[in-house]
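Next come the structures, one after another.
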Structure I
Amino acid sequence: MEKNGCEGDCPGCKNSDSKNSKSRRTMLSAVLGGGFLTTMASFLYPVFQFLNPPKVTEAAVNETIAGKTGDLKPNMGKIVKFGAKPALLVRLSDTEWRAFSAVCTHLNCTVQYRDTTQQIWCACHNGTYDLNGRVVSGPPPNPLEEYAVNVRGEEVVISKRA
């Protein structure tokens, strides 16, 4: 007991136990700091997950059925799915077929066949390829990857070259 009968438990008392107030302050700081860190982690975790997507292995596709022979008339082309990427199938004549990767070598845009010019055209930057996949004009730096085309009965099959 201190002078004047003070027991040190009144608010703001200079006679109070300094250990008690420091431990309360420390505990309150820890609770508030932990809550803040937990809140920040709950906001930042989805951001990091979005910026770093999981690695998904692509199934290896070596060939695909592109359709029936009657689907395309001579001097026509169409885009078909070849694994995870598109492929361009072009029928030049009754017996001659060509297939290429439909991904432009410049900026990965999808190319298309133009029957009026008999060229493969990329709409992104007006790049053109000939029917052998070689660059004719525009910014594409490399030729298109060419695929093998086989006609099996009525089915047209596209496959990667060995």
Structure II
Amino acid sequence: MADKGTLGIGFHFEDLAVGDTFRTTHRTLFEADLAAFCNLTWLTEELFTRSTGREEMALPARVVPAALVYAFAEGLLLPMMQHTGLAFLEADLRVRAPTRVGDTIHVACEVIEARPASDGKRGLVRTRNRVTRQDGVVSLEYDPLRLLRRRVPENENGA
């Protein structure tokens, strides 16, 4: 029998090439998630914390902060970089549509940049991440640049 390796190890730099795509599993956002996030972050905007008088607000449904959607997206992506991700360097983030309590999200990723780091020991990978609701609407899009481990750094294999 062949050893299949260790479950839960993310992609190394060499595992990803421009044009590669992958997606995460799904996660439903619950009222408890919204309450916990608002309490943890002190994000106490009434749009997120008020349950009565919704008719006075621009959005009648229980919307969640884009910051919560982003945080959950990063959590869904953890298997991508578990033990191999070294740094989150930057990202542009765009909110495309509201996400509400009860929505189920997943993240679809496309590798749009992959290059060795200047020291040759690590690699830089940028993905375009689209957080999509159960109805197919993209609610959030961002393109993080991450520093990932290499399987064998260039200076250790004679390159």
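Where a number appears in this text, it was derived from the coordinates with a stated rule and is not lab data. Just so you know, these numbers come straight off a predicted model, no measurement behind them. Cβ atoms are built from the backbone, for glycine too; each structure is taken alone.
I, II: which one has helix-only ellipticity at 222 nm (-39500 (n - 2.57) for each DSSP H run of 4 or more, over all residues; to 500), as calculated, at -7500? Don't skip to the answer; put the middle values down first.
On the way: I: -7500; II: -5000.
Going through each structure in turn, the value belongs to I.
Using distance in nm of label points 7 Å out along Cα→Cβ at positions 79 and 103 as the calculated read-out, with 1.4 as its value, let me know the right label among I, II.
Values: I: 1.4; II: 2.3.
It traces back to I.
Looking just at mean count of other Cβ atoms within 10 Å over residues 71-78, which of the labels I, II belongs to the structure with the highest value?
That would be structure II.
Given a value of 16 for relative contact order in percent (Cα under 8 Å, 6 or more apart), calculated from one of I, II, which structure does it belong to? Kindly include the intermediate steps, with their values, before the conclusion.
Numbers: I: 16; II: 30.
That value comes from structure I.
Given 18.7, 67 as the derived value for Rg and Dmax of the Cα atoms in Å, which of the supplied structures I, II does it correspond to?
II
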